[in-house]
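> In what follows, structures are represented as structure tokens.
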Structure 1
Amino acid sequence: MFKESSTFHRIYPLMIVAAVALGLIFHFNALEYIILGAIFIFDVVTETMNSAVEEVCDRVTLEKDERIKRSKDIASAAVYIAHLSYIAAFFFFLFSHIFGFQWWTVIIPA
């Protein structure tokens, strides 16, 4: 899977480098790194499941089939949602450090 996936070779290293570099610059705390790491693992898992769905669908038939297309689209949508969740969490943490508010007070009011 990882040999063929351009996402794994291009996007994931960029995600890691950006999170670590900007996290060091803006002093992310350990919990923020843990949350980003968990979302990153979720992202890799959804990418792996998407590849598995595509392989199985291609193995079943190479002919045009609306159900197979829909299955592949749903698996791709899961990957897209995982990417968006990582990006949203990353920018949420980044902006909380830039603008100086504590994000846990936004989520859990006192």
Structure 2
Amino acid sequence: MYLGRVVGRVWCTVKNPGLHAQRLLIVQPLTPELKPTGRNLVVTDSTGAGAGELVYWVKGKEASFPFRPDEVPSDLTIVGIVDEMRVKRQPQPQPPSLALWKSGPCSSQK
């Protein structure tokens, strides 16, 4: 599952019959820290999500599962609305500074 924020919706006058009565929304993918990543995506909605809501979505074959027994031709589907989220990440090790490289034992050897 992936995080995203609903940023818009799509209206279609002509579409695949399998998408009849399905809502199509535009989602901006997000990192766990809620920073935008990647391009906006058009997804089907199985939850009733609204503009600005934080959602989680799936891709691939699983994207059609919420609509069973209907056969919905979708590769991306919103499957949940996020109420609360907590992220605890380990601090990333800092790369050695350039000053350490210049003053290291190898800099005095010739």
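> 1, 2: which one has distance in nm of label points 7 Å out along Cα→Cβ at positions 55 and 87, as calculated, at 2.7?
Attributed to the structure labelled 1.
> Out of 1, 2, which structure matches -26000 when helix-only ellipticity at 222 nm (-39500 (n - 2.57) for each DSSP H run of 4 or more, over all residues; to 500) is calculated?
Going through each structure in turn, the value belongs to 1.
> If you rank structures 1, 2 by distance in nm of label points 7 Å out along Cα→Cβ at positions 63 and 79, which sits at the top with the largest value?
The structure with the largest value is 1.
> Among the shown structures 1, 2, from which was the value 5.2 of distance in nm of label points 7 Å out along Cα→Cβ at positions 71 and 95 calculated?
Attributed to the structure labelled 2.
> Then there's this: Where does the value 15.8 come from, among 1, 2, when Kirkwood radius over Cα pairs in Å is the thing being computed?
Among 1, 2, the structure yielding 15.8 for Kirkwood radius over Cα pairs in Å is 1.
> 34 is what came out when relative contact order in percent (Cα under 8 Å, 6 or more apart) was calculated for one structure; which of 1, 2 is it?
Here the read-out was taken from 1.
All of the numbers you see were taken from the coordinates with simple rules; none came from a lab. Please read all numbers here as calculations on a predicted model, not as lab measurements. Cβ atoms are built from the backbone, for glycine too; each structure is taken alone.
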